[in-house]
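Some structures to go through are shown next.
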Structure 1
Amino acid sequence: MRLLYLTAGAAEMYCGTCLRDNALAGALKARGHDVVLAPLYTPTTTDEENQSDAHVFFGGVSVYLEQHLSLFRHTPALLDRLWDSNLALRLASKRQIKVDPAVLGDMTVSMLRGLEGYQRKEIRKMLHWLEHLPSFDVVNLPFTLLISLAQPLKEAFGVPIVCTLQGEDLFLENLHEPWKSQSLELIRRQVEHADLFIAVSDYYAEFMVRYVGIPRDRMRTVPLGISLEGHAHQPARSSAPYTIGFFGRIAPEKGLHLLADAYVRLRAKPGVPATRLLAGGYLLDEHREYLAGVRQQLDRAGLADHFEYAGSPDRAGKIALLQQMDVMSMPATYAEPKGLTLLESMANGVPVVQPRHGAFPELVERAGGGVLVPPGDPGALADALLALLVDRTRAAALGRAGAEGVRAHYTVERMAQAAERVYQELIPESG
């Protein structure tokens, strides 16, 4: 098969969506398929070999200028190359322009209007570029926020369109009105232009059927998968001090403050072994105040010296960080559709404690490497963490089960096989 896989770049941030798309593209290539992974907005940042093409569609600078200054909706392509260049995009990315949905409502609606929006020139540039490439068997969009590309791509090239679903509701729910209602209506109106939809979890498949009205017969699930290179099952430590870990984007919705609350409660219990709290993950400038608040939360309890933020490491550093942990928790405050961090933790034999919502229950129950607690309940989280710290036999059993479960159900090879089956529904003669 020859596949065009569009992915939304997240500048210099390690983004779960980019990591998943990059890993899938690499695994499909390894299975003999011809895959063009084309980034949108900015070049992608990954912690594995980057599979993406050098050409960036819908350069973030152009999209912004076209939204706010009408002159740039009509500038010639030759001039656009100045701000569409990778150098310009990376320089702009270093400024960490906010991607807050609360201030991007008008641009979101414009993008969803497609050829009727302010970025229509970007669609035409993309179609012109693709005209000069060998034809594709399938085009895969990264999420429904770009579903406006489905109709022009299908009309221009007569190709089946697949749309991946991997967490856009968090962005949409944080849009201000009237942008939220308008965006949802535009998405629902264009669902018909995609041939199939791929959700990254069974939970998200069911959710998106209801949320945007996707027909069930056009919904498929391709579970997440990770490359196991470098990951290794670490035997459970049998003596203190123990490390309670967090790994994920440092942002309120990922729940570090809830874990800090649980840690304060944990340390107040009798018979608690020596512990520390270790966190890692990407930190945007706009969330530095949030991290400072977490530190203050711990400082008020006299535990500031027991907390370390280890930054945003590369792949080797991430694995080394996870292998320091005795238990990991990312108690997201929303129903997370993915959960790559869980798979990476369990792959290293680290048991997880997660809220019972979103995709977490299916990941934990299928892999068998963790404990589920009520969402938003730091007391229950503290109790579950303590139970694993004092019952090291149980912690070791969960660690072994999780490491085996990830290898049985959540490898990148299994993800690629599942995606391949979906694409072959649309081109059954492909091999």
Structure 2
Amino acid sequence: MKHIVSKLMIGFLSMALLAVALVWLIQAVFLSDSYLNQRVATIEATLSEVDSFASTDFASLESSLNISLLAVDADGATVYQSDTLPMRGLILKNIPEMIDSVGDGIQYLQNDSAETRYALVSLQVSDGYLFAVFSMIDVTEASRVLLEQLWIITAVLISAALLLSVFLSRLFSRPILRVTKAAHEMADGRYDIDLPVTTKDEIGELTNTLNELGVELGKAENLRKELIANVSHELRAPLAIIQGFAETVRDITWPDEKKRTEQLTMIAEEATRLSGLVTDILDYSKLESGTEGIAPTDFESGQTLNEMIGRFEIEAGKKDVALELTCTDGTIRFDRGKFIQVMSNLLGNAVQHAPKRSVVRVRCEAAGSALKISVENAGKPIPPEEIGKIWDRYHRAPQSGRAGSLGTGLGLAIVKSILTQHGVNYGVSSDATKTAFWFETMPIE
């Protein structure tokens, strides 16, 4: 885990060392003679303003520039020489050579016995030639001080760079390490990851993406668990019935055509129920895991409900049950596929539990900016103690003094999940005359 920290720290420290090396390179190549060049430029600029030797205050020039002056006319005769002129004999002896070298740049003077080195700056003016002599001690001292300061600056920069590299490497690597740790936890099956997104850069996007991945993997894991739990809970009974009747037909009742036909019919009915049960399990598992969202749209109530009534006419006719729709024209806002699924479950339950020669009524009425839809059937009422439980998965309310079932045990649980997803009101009422399931559609703004 510290590998990225070390890499970042070495990278930051290398950048700082490169910056220090560039400072030393600039000092060695470009700035080593900067003080001397600036001093010479100042001397030349000041002396170039001299118009005539007669009107020039040489002592003031020497004092202001901290130099010694020698002035000679065009013939080489001395006009002025400073009392403090160093190496006087050598300089006066070499005046002709010095005149010939005017304009060739700085000349350096040093005799064998002197440790002090001098610089000679020559300049031609209107009346003749000016020679400025100054000691190199100041220049050398300035270079020495600058070098000492550069060493101090280097030490400070390296120390600051080391501390800053440690701080920045930890700062930048911390979110990466958090993401890496979270990825390992997700690989171990922990999907409830919610990392803080503290930046809006690529690392922040990576963190946000990992959070979204955890949510999606969590949904998939919940779907897997729901599916396994539902399958193991619900498929055992019909499979046992199918297996039992199949073995009975094979071993006992095959020669008896009547019993064989009855038992094969039971096998077919259980297979049909098993198919419907698998569909319900898949639907419920998707809804509960959150992998299937909703897409509300607006559609006409009358047309859709008439279509739903038509789907159940044959089944209702087999039970001698009539279907009746009472609905004012209106617009329904709902996920249309989920709406059909809700109505199919409620109509299926109503037809299943309605007594013969009774009527199943579907009603819709305005409820503010929404519609309230109810499905009513006559028959034995649901016991009051069961009203709050019938929406639970696998719960079967007793009917007519025996164990009955409302669908497969998942139908009303599916209805509840769909209605909860839409955020609408729903409920059930049951008395001696009728049982009515109702729900509201989404309001239309």
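Nothing in this text is a laboratory measurement; each read-out follows from the coordinates by a stated rule. Computed from a predicted structure; not experimentally measured. Cβ atoms are built from the backbone, for glycine too; each structure is taken alone.
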| message | Quick check on the output: 8.4 is distance in nm of label points 7 Å out along Cα→Cβ at positions 52 and 196, derived from one of 1, 2. Which one produced it? | response | 2
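Computing semi-axes √(5λ) of the Cα gyration tensor in Å, for residues 268-315 alone gives 23, 15, 6 for which of 1, 2? Walk me through the numbers before you get to the answer.
On the way: 1: 23, 15, 6; 2: 25, 22, 4.
Only structure 1 yields this read-out.
Using relative contact order in percent (Cα under 8 Å, 6 or more apart) for the comparison, can you identify which of 1, 2 gives the largest number? If you can, show how the numbers build up before the last one.
Values: 1: 14; 2: 10.
Top value of relative contact order in percent (Cα under 8 Å, 6 or more apart) goes to structure 1.
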| query | log10 I(q)/I(0) by the Debye sum over Cα atoms at q = 0.07 Å⁻¹ computed as -0.63: which structure among 1, 2? | reply | 2
| query | Of the structures labelled 1, 2, which one yields -13500 when helix-only ellipticity at 222 nm (-39500 (n - 2.57) for each DSSP H run of 4 or more, over all residues; to 500) is computed from its coordinates? | reply | 1
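Rank structures 1, 2 by distance in nm of label points 7 Å out along Cα→Cβ at positions 36 and 212 and report only the one at the top, that is, the highest. Working shown, then result.
Values: 1: 2.3; 2: 6.6.
Result for distance in nm of label points 7 Å out along Cα→Cβ at positions 36 and 212 over 1, 2: largest is 2.
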